[in-house]
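Given below, in the form of structure tokens, are the structures.
Readers should treat all values here as calculations from the given coordinates under stated rules, not as data from a laboratory. Since we're looking at a predicted model, the values are computed, not measured. Cβ atoms are built from the backbone, for glycine too; each structure is taken alone.
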Structure I
Amino acid sequence: MLFIFQSSLVIQFTKRDSNQLITVNGVQAYTNVGYTGTLTEGGSTVFTIVVNAQAGNTRTYLITVMRAASSENFLAYLALKDVNTLAEHALTPAFSTSISSYEATVIYSRQEITVTPTASHTHAACSVLFNNVGPAVTASSSSPAYFSLTEGLNYIEVTVTAQDGSTMDYLVRVTRSAVSTDTDLSQISLSNSASAIAMTPAWSASTHHYTAQVANTVSDMTIEADPADAATQQVYVQGVLLTSRRNGYAHSVPLLEGGNTVVYIQVVAEDRSSSWYNITVARDASTDATLSGLRWRNSGDIASDYDVTLVNGNLAYGWTVDNDVGVIAFELIVNHFGAISTVDGVLVTSGSYSGDIILTEGGTTVVSVLVTAQDGITSHNYQISIVRTASDIAFLSSFVPTSGAYMYMYMYVDKNELSTTFLT
């Protein structure tokens, strides 16, 4: 029996007869090469050498080699992770095989952790003792140990036992912080796609009420509310929890046109206490005082509508109608929903027809259409001139003379025919 420390063994031999065939553990071996065998670490390895003579007889040799056990008793890596998020808690200093003492800090809400030791040698075993209370828990890179941290200082001791029984200890002091009561934000900022939006007063964590003014063209804005402690706080904007940090904790808010939009921000601390910030954003009213549609109809023939082609910037329109069109009405469609319109001073709802307008026979009727924008200041006055042609009827419908022997009556049948009646 041989006792050695290396992981493999080379067996060299010399044949007594060149015709001999030699096998080692069933594999043919040659005198100029020998045989290389792997040794079992911390155990014995048997090599069976069989010499086959040319005549067919054989002889067997047995060699038993004992390889010493490994003395590697250190870690290749050590990880502490949060059970829920699987996020790894930082060790101070950073892990190194030769450093055996570490510090770590865990926030109050991260109570449950895993300890994952990775031994540097496959035959080494790891055990973890928590807060000096036994028994120790067996753990490995594929099977972590689970512990529930107490508030304050916790001790995690990892013992690595080598194959030969020698040991090495690693100690991690883990401080679980007290519950956080912080309900402050570190920053609030407003922006739209074009630029930043100023708040009044300037940002301060202790100021919880702000105002902002934006142009009518700004229909929505992005609000970024950054927590003072992202690890322990939850931030809600208009009741929506901000869970991602992509360019900050951001949320898009639509803005009421011509009015105020109040944005509410709630900050919830680790102890579930909360504080509120609010921002009142005033969006300018629209100055659009234009029509997007105009049509009219003959009140005597409501089945026929006539569209007027509107030209941008043109406020004067006119046309001529036949004499038999004596009464008309207008339908107005404002370009902006917040604008109001009147026809000759009478309010007309957008998309509805006005009251009847009597046209002057053989003359021009001017109709005033006034559109006032949402801001109540900007207005456009459309002047519409309608010429109604003069009557072409040049005959009587009846005639009755009052003297003479006979009385003549001419009765109109149509404009090309007359009938005469004699009365005595």
Structure II
Amino acid sequence: MTQRIGVGVQIQPGGTPDYRTWRAAVIRAEDMGADMIFGYDHFQQPVFEHVADAAPALAADQPDVNHFEGWTALASWGEITKRAEIGLLVTGIGYRNPDLLADMARTVDHISGGRLILGLGAGWYEKDYTAYGYDFGTLKTRMEVFDTSLDRIKHRLAHLLPPPLRPIPILIGGSGERRTIPRVARHADIWHTFLPIEQFRVKSRLLDDLARQNGRDGAAITRAVPWLDETSADEYVDAGARVVIVQMQPTDNAYDFTELSKLLNWRDKHTQPEMPTADNTGRPPMTDPKTVAAESFRLIENGDAELAQRIIAPDFINQEADDDPEDIDRQQRGPAGFLATSQWLRNAFSNLRFEHHETLAEGSTVIAVATMTGEHTGVFNGIEPTGKPISHRQVHIFTIIDGQVTHHRAVRDDLGLLFQLGWRPGSPG
């Protein structure tokens, strides 16, 4: 396999501790290398018992949990992400006037610089409908609404001024031979399905046939499938899939990125076999300076020693530590010095996160603007823990050569940070 496979991630808001946690997960997913980032269009969190015949079966208990609305958040994702395509997997087409929905999609497409994917479905979760006062109807009536709404959406998109920045890709999910796949064949640019591999092969051939009957090239319809493991991903790709999507739900206080990391490693291993490895991890080296800078922020957040060996040069110099000669650990060169600095920050601030705003690269120099957030739960510059949240904008200057950081300095307003912690001239510390 040499063709690049798209990596998607659906980051579900249901059960997130707060909006900031969900938002931070979106930023981190892009920083890790996800090509597509999706939310969903539920007003309540669906809870599933199991999956049968490519369709999830709902659990008997559907509790109310923390939740946020998808399209409102999607507009903000257009601002906080820079590269990944974004969308909802999928929009319930009956929840909004279809002409308005087209205008919303066009607007988010402009906000994101032409990165919107318009995922559409007929709607299925009855609790969404009843809780918000919509008529659930029957599957037949919902599919009728889907057909008429999709025609109106496409018509409106063709007449809006200004138009979308690109022809907005339409994604349709499902696997039904009578209803869904014929609509995919007529309208979709992307087909998303949970079908097991044997059924996927059969219905992918059916999609090709139906597309041909509608004057379309079935090969031009991208197949998107779920991430289960490496073996199934290999089989799906061999059968024609070109996007693999992993689902992420929140834990008690954050999101678990383990499966996304596995998916990205699988993709890199399969689509870039000719790239040499930088070390004994078996992973390809990072060559894009902006990516290395983004991973440096992740390293500060999590202290990943393996990642440090990959992206921090053996002769790395921490300019800030040089300014503080009494800190022996941070005086160390190479990965050990960088890890010591990141540990120093994490000791002072729990839930440490960096939100990226802008990154510029010229030659070996990378300048990244970011906001550091967290809670002050440890001693910082002589100030005892206050428990106060911080939000501190900074400029980080990296020198990156051959995929590794050789020099780093942060330009920040330390006085402003101390004021956030309650320090005033003349007070202790």
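Looking at structures I, II, which one was Cα extents along the principal axes in Å calculated from, given that it came out as 177, 71, 34?
Label of the originating structure: I.
Output the label of whichever structure in I, II has the greatest value of FRET efficiency 1/(1 + (r/R0)^6) of positions 79 and 375 (r between Cβ atoms, R0 = 25 Å, to 0.05).
With respect to FRET efficiency 1/(1 + (r/R0)^6) of positions 79 and 375 (r between Cβ atoms, R0 = 25 Å, to 0.05), the highest-scoring structure among I, II is II.
Work out mean count of other Cβ atoms within 10 Å over residues 31-38 for each of structures I, II, then name the structure with the largest result.
II
As an exercise: helix-only ellipticity at 222 nm (-39500 (n - 2.57) for each DSSP H run of 4 or more, over all residues; to 500), calculated from one structure in I, II, equals -11500. Which structure is it?
The read-out was computed on structure II.
Suppose distance in nm of label points 7 Å out along Cα→Cβ at positions 47 and 383 works out to 4.2; of I, II, which structure was it derived from?
II
Suppose you compute relative contact order in percent (Cα under 8 Å, 6 or more apart) for every structure in I, II: which one lands on 13?
Checking each candidate, the match is II.
Have a look at I, II and say which one yields 4.4 for distance in nm of label points 7 Å out along Cα→Cβ at positions 191 and 351, as calculated.
Answer for the origin of the read-out: II.
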